[in-house]
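Listed after this line are the structures, all set down as structure tokens.
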Structure 1
Amino acid sequence: MSHAAATLAHVTTTAIAPLDVLNRVFGYEAFRGLQGEVVEQVVGGGDAVVLMPTGAGKSLCYQIPALVRRGTGLVVSPLIALMHDQVDALRAVGVRAEYLNSTQDPDERRAVEAALLAGEVDLVYVAPERLASESTRHLLDRVAEGPGLSVFAIDEAHCVAQWGHDFRPDYLGLADLVGRWPGVPTMALTATATEATHREITQRLSLTDAAQFVASFDRPNIQYRIVPKDDAKQQLLKFLRTEHAGDAGIVYALSRASVESTADWLSQHGITAIPYHAGLDARIRAANQSRFLREDGVVVVATIAFGMGIDKPDVRFVAHIDLPKSVEGYYQETGRAGRDGLPATAWLAYGLADVVQLRRLIDRGSGDAAHRRRQSANLDAMLALCETVTCRRRQLLAYFDQPSDEDCGNCDTCLEPVDTWDGTVPAQKLLSTIVRLQRERNQRFGGGQIIDILRGKHTPRIAQHHHDELSTFGVGADLDDRAWRSVLRQLIAQGVVAIADDYGTLGLGALAGDVLKGGHEVRLRHDLARSHSGGGAKKARPVAADLDGEQLALFERLRSWRATQAKEQGVPAYVVFGDATLKALATARPGSLTALGAVSGIGAAKLERYGEAVLALLAA
């Protein structure tokens with residue numbers, strides 16, 4: 001038996017402290033944040049609901065108890081395509097991990113089932129739809145009665161929230177399994193949730209008596225930047241070329257057509273970009289996802305169908321070229337950047353058309369009036385985050401009921417404070433135009449026509465409707481088109497102007513009356529200088545920015561060696577070592593196996609497998 005195998009055999013057959021497992025198996029010296037408290041609760045047999053941001057190490061919260069307690073850990077994971085990588089990562093550190101899903105042929109499935117019944121599996125990942133079958137439940141009953149189940153972990157638990165952004169009907173059936181195996185602690189884990197979603201998770205999964213663990217949702221290594229959209233593709237390209245050349249990242253777009261065209265356009269301009277959306281052939285989706293996980297420097301352009309459960313730690317940026325529908329969705333998506341704790345960027349470009357489109361989608365969408373009100377409230381909160389003149393991180397954390405008294409110093413509004421101006425008069429001019437069109441002409445128009453009226457443009461459409469006869473024609477000639485679009489976008493965000501119908505025509509918002517009467521001052525942000533530049537804030541620091549020349553060269557040699565190892569094994573590069581570990585190696589240059597084993601992220605199995613090769617590289 002190898003040293004690594006002996007280590008795991010000891011872990012799984014004798015009483016051992018969770019901290020020892022953390023160190024010997026995963027190579028970490030200490031638990032972070034709430035990890036230790038969660039592990040203690042579950043190892044002791046208690047249930048838990050765990051809300052932790054992506055990158056906080058929530059998977060260790062169920063992996064450690066599964067290795068410490070008797071039996072097999074059962075993990076519900078919603079994405080079949082990612083189970084293989086999750087299992088590979090565990091096997092790389094010596095854990096006996098398996099999965100059960102619909103991609104397996106009968107022989108593979110029978111082999112896993114036999115191993116489960118023989119007590120030869122530490123963790124098994126199962127898709128929620130698989131758990132709906134009586135045969136799988138019966139199998140797990142037999143495991144519980146025999147080798148035992150150590151923990152029942154429901155990952156991505158926000159999928160149970162019916163009005164959430166990632167709802168999965170199969171998750172509702174998991175409530176039937178809570179308490180099915182007495183003495184087996186149940187965990188529900190998610191990387192994000194508002195207070196309402198938190199309550200829904202707890203209630204739907206019958207975990208009202210479970211211990212509740214809510215970690216800080218602050219991700220200080222992520223720099224949040226939001227810019228007015230001008231030419232999104234050009235802005236995105238400049239952002240990638242100047243700040244993230246050669247980096248892995250995710251670009252989110254609202255529609256499949258936008259995903260396809262953006263991926264093609266980036267590829268034509270020298271960026272290694274691939275598309276991902278639900279309309280692609282399943283084989284293409286799987287191949288593109290695999291390429292993103294396994295190759296360095298790949299950019300995936302995707303709808304929100306991509307990302308949940310992505311364990312790739314070295315995603316250096318997440319960019320949005322369309323406005324997300326909610327702060328919760330935005331946070332979940334941006335959280336896929338910088339899971340390794342190293343610098344990363346969350347970049348968003350949005351404009352007036354985004355607001356109009358999303359308002360229209362809400363009005364046309366399914367669900368009752370209450371559901372549409374919730375969606376509108378979600379969009380309003382997202383707009384407020386985009387238009388804030390204060391620290392974005394503080395506003396983001398406040399949305400999750402985690403107020404902060406200090407500015408973060410690492411978002412665009414902190415790094416480049418926003419100037420504001422009194423936009424009350426322009427707002428009154430615009431509102432007056434809307435009122436006159438409605439009252440004098442019984443007409444409604446979209447933003448483009450109203451801006452043409454304000455600027456006094458003699459267009460064919462203006463002439464057709466005799467809008468040059470309106471008293472407000474030309475009263476806004478002091479502002480150009482871009483300035484008026486900025487004004488209008490902010491007025492919609494503030495509730496001064498409303499989207500009146502499915503066609504995007506404009507009406508009066510809740511605050512319009514007070515503004516017209518002069519009882520409400522309208523403060524607007526000066527953002528025109530930021531739109532072309534992609535944001536005036538200081539750029540996020542590159543991962544290896546603090547390495548000297550010799551260390552940087554060694555870091556790149558280690559990355560090259562890692563890529564070769566990953567390719568030979570058919571696994572993502574991070575399964576070998578993460579960037580944070582390579583950076584630590586390049587900085588510390590350990591000269592012995594003992595010193596190498598002290599580097600964060602190097603446990604017993606990896607030390608045995610890669611130790612001599614890494615030492616040789618460091619000594620070269």
Structure 2
Amino acid sequence: MSRLLDNIDGPAALKGLSGQELKQLAAEIREEMVSTVNANGGHLASNLGVVELTIALHRIFDSPRDKIVWDVGHQSYVHKLLTGRSKRFGSLRQYGGLAGFTERSESPHDPFGAGHASTSISAALGMAIARDLSDQDHHVVAVIGDGALTGGMAFEALNHAGHLGTRLIVVLNDNGMAISPSVGALSRVLSRVRFDRRYRRSQEEVKHMLTRLPWGQQVWKASERVKGSVKELVMPTMIWEELGFTYMGPIDGHNISELEAALAQARGYSTRPTFLHVITTKGKGYHPAEDDAVGYHGVPPPDTKAGDASTYSQVFAETVLSLAEADPKLVAITAAMPEGTGLSLVARQLPGRVFDVGICEQHAVTFAAGLATQGFIPIVVIYSTFLQRAFDQVIHDVCIQNLPVVLALDRAGIVGEDGKTHQGSFDLSYLSSIPNMVVAAPKDENELRHLLYTAVKADRPMAIRYPRDQGLGVRLEPEFHQLPIGKGEIVRQGADVAILAIGVTVAPAVEAAQKLAEGGIEATVVNARFAKPLDAALILEVAEQTKRLVTVEENALAGGFGSAVLQLLQSSGVTDVRVEHIGLPDEFVEQGPQALLRAKYDLDSEGISRRVLSSFPELASAPRLRTAPSH
């Protein structure tokens with residue numbers, strides 16, 4: 001028996017389905033998502049929570065003529081299934097397959113691409129104003145979660161939309177969660193509505209009472225003041241109304257008929273923007289995800305096997321806990337990522353010393369700067385791709401004032417299946433350009449511990465980037481020690497070529513040197529450790545001894561570690577050294593397994609050794625008398 005889902009080749013196919021068929025379709029969509037995400041990895045709980053909402057949106061609105069803008073985009077799997085991509089859904093998050101987020105190049109039903117939060121209202125408002133200026137008449141809908149609504153950019157857009165007063169619908173998908181439970185005063189306000197339905201009940205009772213009186217229907221329609229007073233009984237500050245929106249809700253986000261009625265009513269408003277508050281359950285319909293919405297927010301691919309080594313995130317968190325227990329002035333800050341960064345471990349042990357600020361990277365950095373002015377040592381841990389959002393705060397609030405803020409950049413370098421919005425490709429470049437900033441990357445998890453200890457003791461801004469990987473399984477030294485800032489180390493010696501590697505690329509560089517040695521080519525391998533300041537003395541020494549350098553970094557080549565090495569050689573008057581750079585080219589890195597992408601960009605041991613041979617072909621043929629350099 002064929003599924004209803006198999007016959008959905010676009011939103012128009014939804015229009016004629018009965019209520020019972022819609023329930024069947026919702027169940028089929030959940031089965032398809034659970035099966036695919038368990039096979040490929042991906043965002044499960046958030047998508048399970050928006051099945052009915054997505055169906056209702058596509059039944060009431062006419063995509064792609066009407067624009068439906070999904071915030072973050074990680075909850076767009078249902079949207080993809082209903083917009084002609086169901087037959088390709090098995091390729092989700094695979095190399096060359098469907099993206100795990102909205103992607104303009106993938107479908108006309110994706111009017112805006114997103115992998116970061118809090119963008120939808122701004123983008124939708126831009127589309128709405130473009131519609132008005134073009135004298136068109138379609139609808140624009142922004143769908144944003146309560147977690148993303150904590151981002152300051154969302155409020156900037158709400159403020160502007162209320163000021164302009166243009167026709168726009170904002171749907172708040174309120175499930176009380178970002179990745180972890182939502183935090184902040186706004187979350188408390190929403191929780192009052194989510195768990196206290198007195199507003200809706202009071203509104204219905206007033207309406208029932210008025211409509212039984214003579215002229216009651218007319219009184220009800222004209223009684224915006226009365227309705228506002230009813231709202232005030234439950235929510236003393238109706239922020240949405242004050243911002244210039246017509247507020248509707250809360251609506252049961254799993255009742256398709258109720259959703260359709262509310263969306264149709266919102267569609268009918270033409271004089272001001274509308275804010276529709278929808279209550280959903282993250283993980284709805286799949287008991288493991290309902291019971292553990294945090295754990296099922298992101299499901300790893302099944303071939304991501306846990307080995308004996310801890311992840312860098314785990315080692316980072318354990319190190320922060322040890323340092324914080326020894327120093328009462330040390331605090332940690334995260335932007336809605338306590339689980340992903342490992343800081344939940346620290347929060348459980350030292351609850352008053354870990355601050356989750358919500359999806360507010362800019363605030364996180366300046367909040368840390370304020371703490372630093374008062375003698376505290378803040379460690380701000382944010383995924384590399386998300387710290388990009390706080391670039392000005394790093395410059396203006398931390399580095400200009402030379403404040404001792406530690407930036408811990410998790411998920412640096414190639415991240416994998418989350419794709420181009422999440423690859424940590426640029427941090428070495430953008431951070432190294434800032435005066436007063438120290439930028440480091442550990443070669444293994446043990447060095448991460450020592451670099452973090454060094455950063456805490458440095459009394460200046462310092463950033464440490466580390467990958468989304470398991471560690472190498474090296475022994476963790478029990479005692480911390482400070483590493484001299486700006487000093488690298490030689491980890492392997494050879495006279496023919498020097499490979500200067502940083503961070504996660506050091507291990508494959510050593511493996512590449514071993515492969516080259518099998519062919520009679522001896523390579524020095526340098527663990528640069530610091531992208532800024534460089535160990536100029538060490539780099540110039542190995543350059544003079546070998547006359548051949550290869551720089552390796554899991555970062556954009558433009559403005560990265562290799563560029564800094566080349567600038568060092570030039571400024572030092574070194575003109576007789578040939579240099580080859582290995583890193584990420586001037587393009588956005590697509591989705592795919594980390595190993596595949598590293599091989600594609602020659603960042604694995606095979607690629608590094610191949611590039612050495614292709615860049616210096618004379619090494620493979622000319623006999624040489626080799627003497628290892630000393631340092």
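Here helix-only ellipticity at 222 nm (-39500 (n - 2.57) for each DSSP H run of 4 or more, over all residues; to 500) was calculated and came to -11500; which of the structures 1, 2 was it taken from? So the calculation was done on 2. From 1, 2, which structure was Rg and Dmax of the Cα atoms in Å = 26.9, 91 calculated on? For Rg and Dmax of the Cα atoms in Å, the value 26.9, 91 is produced by structure 1.
When relative contact order in percent (Cα under 8 Å, 6 or more apart) is calculated for each of structures 1, 2, structure 1 gives the greatest result. Given a value of 19.5 for mean count of other Cβ atoms within 10 Å over residues 85-92, point me to the structure among 1, 2 it was derived from. Here the read-out was taken from 1.
Bear in mind these aren't lab numbers, they're just calculated from the coordinates by the rules spelled out. In this text the structure is predicted, and so the values were computed from the model without any measurement. Cβ atoms are built from the backbone, for glycine too; each structure is taken alone.
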